[in-house]
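Scrolling down, you'll hit the structures one after another.
Bear in mind that the values in this text are calculations on the coordinates, not laboratory data. If you're wondering where the values come from, they're calculated on a predicted model, not measured in any experiment. Cβ atoms are built from the backbone, for glycine too; each structure is taken alone.
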Structure P
Amino acid sequence: MAENLWGELPDVSQIRTPYTVLKEQASLLTDMTKGTLIGEVNQTQEGTNISLGLRIRAPALNNYIYAVLNGKHNLSLYPLSFWSAAGGAIITCATEEEFKSRLGAFLKSDAVRNVIKGLLAQTHAQQQG
C-alpha cells in the first residue's frame, strides 16, 4: 500500500464560498417571486482566478436576462472583488462577513431594486395579456 505523503486534508465543511453565498441569494429571489424571476449564478475559471456572475432571468419575457453583478477571487476565496455588471465602482471584501454585508447593501440599492421592479411589472403586464 502506498504511503500517504499528503497528510491530513483540511476540513472544509464549514466554509461557504462566494459562489455558495450568491447561489443562496439567487435561490431566495426565485422563491420570493414564486419563479416569476429566476436568480442564476455562473462560475468560470480565468487563469488562477474564479469569476462569478449573478443574473436575473424573466421567463415570461422571452427569458430576458439582466446581469446584476460580476465578481472575482483567487483560490483562497478572499479578498473578493465584485462590481455592478452595468458598470460602477469595484467593491473589495476581505472576509465572508464583509462580502455578505456589502452584497446585501448592493442588492438593496435603488439601482437593483428598480430593475427588479421593472422586470416584475413587465412580467405582470405580459401575463395580463
Structure Q
Amino acid sequence: MKTVSREGAMLLAQPKPRPRKLEKADRVAELKEFDDAESVKAKRRADGRCEIDVLGVGRCTRRDVQTHHMIGGIGRRGRGASALAQHKQRTCAGCHAQITGNVYRLVKKGRLPLWSDKYEEVE
C-alpha cells in the first residue's frame, strides 16, 4: 500500500499499532481463563464437598459453593501462585464467611498455604 505526498514523493503507509487498552484486555482475559481452569480442577478435587478442616472439629460436611483463594491481597488474587488449584479451596458459604471474617485462622505447614492445610478457631 503506497501513497503519494503533495511533493510527489512516494511514502509507505504504516499500520497503526494495536491500542494498549486492547492489549491489556487480552492479558486480563488470559489470566482469568487460567484462573477459571484451575478453579475447575479444585472443584473436581472437592467432589461437591466443602474442603475446610478445622482442628478439633473435623472436615465440614456441607456442599461446596464457592472457591476460596488462599493467597490474596490487592492485585494478587487469581494471578501467579494464587491461581493454582493447590492454593484454592472449595468452601460452603458458612466456612468462607468464617475465614474472611477471621474466625478461622489457617495453620500452614509450609511457606505457602495448600488446600490440605487445616484451620483453627480464633478465640
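Here is how the numbers come out for the structure above:
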| quantity | calculated |
| --- | --- |
| Label whose coordinates, when helix-only ellipticity at 222 nm (-39500 (n - 2.57) for each DSSP H run of 4 or more, over all residues; to 500) is calculated, return -9500 (choices P, Q) | Q |
| Given 1.00 for FRET efficiency 1/(1 + (r/R0)^6) of positions 24 and 96 (r between Cβ atoms, R0 = 35 Å, to 0.05), calculated: source structure among P, Q | P |
| Structure from which 23.7, 86 was derived, Rg and Dmax of the Cα atoms in Å, options P, Q | Q |
| Read-out relative contact order in percent (Cα under 8 Å, 6 or more apart), computed value 22, structure in P, Q | Q |
| With Cα Rg over 2.2 N^0.38 Å, for residues 40-87 alone derived as 1.30, matching label from P, Q | P |
| Which entry (P, Q) yields the derived value 62, 19, 13 for Cα extents along the principal axes in Å, for residues 16-71 alone | Q |
